[in-house]
Structure I
Amino acid sequence: EKSIVLQSSVDGFLFYDIYEQPIINGTTDLHGKYNDFTTDAKKHYRLKIADQNGSISFSNILLLQRESNSFSVSPNPAKDFINISLQVKNRSVYQFELYNAAGKLVKRQLETLETGMQSIQLNGLNKLAAGVYTLKVGNEKTTERMKLMIK
């Protein structure tokens, strides 16, 4: 059976199969089919292509490096406000967005943050309904998300 297998590796030598998609009528669509929720800073990827004759070929190796500014939130669950602490690698403008369970943007704040450990506060959470929210923190290079409970 013809198939395309997405493989990943942390060292670029030893690869593991992480997703397989059959090729039907000579085509396949891999777009948006797999999310690799890895914590590795660097990850190598390649495609392994198998045809119906059993021969296997490989794509070029792609190296992806995360440039994330990891952040933490307290308190969580929150009531009136949250403090967001993050390590900023380069001075830039950050967006802090809060989405409700339906995916609607309910709060947005822009901040220019300097290099180093930074802390900002989002206020007015007591005006929001209790529930689970998604906090999205990002700049022009990276975006990260975290679940937040408001009580």
Structure II
Amino acid sequence: MTPQAQTAPLVMSPAAWLASSTGPDRPVIEREWPGQPGGIQMLPCGVLWDAIRLPEESGLAALHMLLATDAAPAIGPVMHDPGRGYVYWLVPVESHADLTWARITRSSRVFSTGDYLGAPEPDPAVPGPVRWVRWPDVTGVLTPPSLLAAAVLQVLPTA
């Protein structure tokens, strides 16, 4: 699938879109999320999206910085796990290949084909230890990795 197809706006609920990454398990996940407030479902990366895990401080600072710019509509889903101190950004599949995230911040990790991401229901009003702090107005929007990298480099402390 091309990055253009991955970022095409979809007429689908956020839960249905996320769950569609699981193929035939989609109906089960869509049914279970509302019944498990704060419940986590394991979703495969590398199908509809990859995820970039960043340290909480730089990941949230980059989010706040980008949301205050005209780049805000290009920002896709962002999940926060305060218990572990990480923020996860959903990005197009394999579009991170030209970036070396370890050079940007050693604490980053890319989740792609073969990896799973534990995700709560995509409703910011649902309480839980892990939650979505950003959901785009248009389901299916994924953050361009180059935009995220530039933002992270701006918010990282200089040595």
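One of I, II was used to calculate mean projected area of the Cα convex hull in nm², giving 11.6; which? Only structure I yields this read-out. Each of the structures I, II was assessed by mean count of other Cβ atoms within 10 Å over residues 126-133; the largest value belongs to II.
The maximum of relative contact order in percent (Cα under 8 Å, 6 or more apart) over structures I, II, that is, the highest value, falls on II. Where does the value -8000 come from, among I, II, when helix-only ellipticity at 222 nm (-39500 (n - 2.57) for each DSSP H run of 4 or more, over all residues; to 500) is the thing being computed? Attributed to the structure labelled II.
Once FRET efficiency 1/(1 + (r/R0)^6) of positions 54 and 70 (r between Cβ atoms, R0 = 30 Å, to 0.05) is evaluated on every structure in I, II, the highest one turns out to be II.
FYI, it's all coordinate maths here, none of it is from the lab. All values derive from a computational prediction rather than experimental measurement. Cβ atoms are built from the backbone, for glycine too; each structure is taken alone.
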